[in-house]
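See the structures that follow.
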Structure I
Amino acid sequence: MAGRFFLFLNQIASMRLQPAEFVDIPTLRGLMRTHLFRPATKMAVPSVALFSEIYQMTGPIARTAAAIAGHGFLVAVPEVYHEFALPGEVFAYDTAGTERGNQLKIAKEIASYDSDAIAVLDFLQSHPQSNGKLATLGICLGGHLAFRAAMNTNVQAGVCFYATDIHKRSLGKDLNDNTLDRMGEIKGEMMMVWGKQDPHIPLPGRRTIYDAMTAANVNFSWHEVNGEHAFLRDEGHRYDSALASSLFPLVYELFHRTLH
């Protein structure tokens, strides 16, 4: 069985991609520009909703999405600030872009984040190339959004890279999110990744999240690595290529095991 599984992984790992495209998905607060990355195959494949950092659809996010799609997944990247920004708007990795992204993070209502997630998951599940199986993956702000999206019972797996604000209950307009209280709603398997040198989620914060997930009987793996915040982003001085490369095989193993 193990041999056949790894043979399957080798077969799909070299999938070519369709040209990148986008769709505008209706939400309760207008159209949400959503970027699609699809393997060039006639097979039905699992889907991954990829939630970005506060900067929206940047080059590093696009390259991450393309890499995942190349392993045999239909990947959708929604623009999380669609009700505030122009379609296709990207914030720069600089002071102004960071301030803009952080301001919108708390201007948007939790209910809007959640309804957007349902919209993109419903879109993926009904896509002609989808086999109906769903996973979420997110980075930074997106890690928190991927975690909340995994509370939908049709999600089989979720991966969260250094998910911000969970331990502080500080996502959304009222700065009082209920993520810690709703963890028991997650039915899929989660993979949580943290950087030990990340000041945004210090050790006490990580412990708060770990204890809450354990108390809620969530099925999860926990990975604390020697990395700074944004170590996954392949731009800037905090990028750790070796560390990022070591973690994605674990992501693919989880997705292939739970979604096929």
Structure II
Amino acid sequence: MNEKTLIVIALLIAFGLIAYEYFFVLPNPSSISYINKEVPANVINELKIPENISDQIGIGLASNLPKMVNGTPILINGKPTVLYISAEYCPFCAAERWALVIALLRFGNFTKLHYMASSAYDYAPDTPTFTFYNSSYNSNYINFVAVELTTRNLTSNNTYQILQRPNAWENATFNKYDPNGSIPFLDINNETITIGANYDPMEIESYNYTEIIDMLYNSSTPISRYIIGSANLITAQICKADGNKPVSVCNASYVKSIESKL
């Protein structure tokens, strides 16, 4: 084997190692660099999707339809409650948070919402998302209660660090409707239950926040049809639970169409 051949082989091996690290080992820097930074107001406003786009999408590509239940309504200060139990490491929770944030912004506003990424060691690693930990949500129509069970960080025991523990009623509701403890878990006023995400996190895992938001404004992209379709589905459930308020949201044609299917 001559010297030229050896050089070519060495270069191919080096290129292969670089490619392997890039595609399979290194984290997605577009997600990692944002972790725990507060989402600025202008980005929050960009997540308030115009009604005409939502009407064009309807239920879109959302595939995990909610289960109807007949539990005792969760009323706090006379308002129905949306309970969400997830974990920061969880890629399916990461995907679902996009839709949930968009839906909730139709009924109120967030403060101190933060960027997050799912685990670097799980399926769809470093999926860009948000965290509800230490955030606040204010609405005249609903309550929003979120429990982020763990962080995205592994301990020396190869388990994820505990972040929050459900209180008594949160835990009782979780155990009643989701005895296997699967996440994400979404309970809308004990009327509808959704366990799992409405789309695969691999659909957004390789994109950054700007790219995802840009695609939300094009109703023909798969990402808009997954995320906004899921948000529309959640919105219709909330409208059904809170007596179709506000009318500016709940009278939208996409809401009426989805409500009829629920």
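Bear in mind these aren't lab numbers, they're just calculated from the coordinates by the rules spelled out. Quick caveat, the model's predicted, so the values are computed rather than measured. Cβ atoms are built from the backbone, for glycine too; each structure is taken alone.
Comparing distance in nm of label points 7 Å out along Cα→Cβ at positions 53 and 101 across structures I, II, the highest figure is found for II. Tell me which of I, II gives 2.6 when you compute distance in nm of label points 7 Å out along Cα→Cβ at positions 85 and 205. It traces back to II.
Work out the source of 1.6 here, i.e. which of I, II gives that when distance in nm of label points 7 Å out along Cα→Cβ at positions 61 and 117 is computed. Answer by label: I. When mean projected area of the Cα convex hull in nm² is worked out for each of I, II, structure II gives the greatest result. Across the set I, II, distance in nm of label points 7 Å out along Cα→Cβ at positions 149 and 229 reaches its highest value in structure II. Looking at relative contact order in percent (Cα under 8 Å, 6 or more apart) for structures I, II, the greatest value goes to II.
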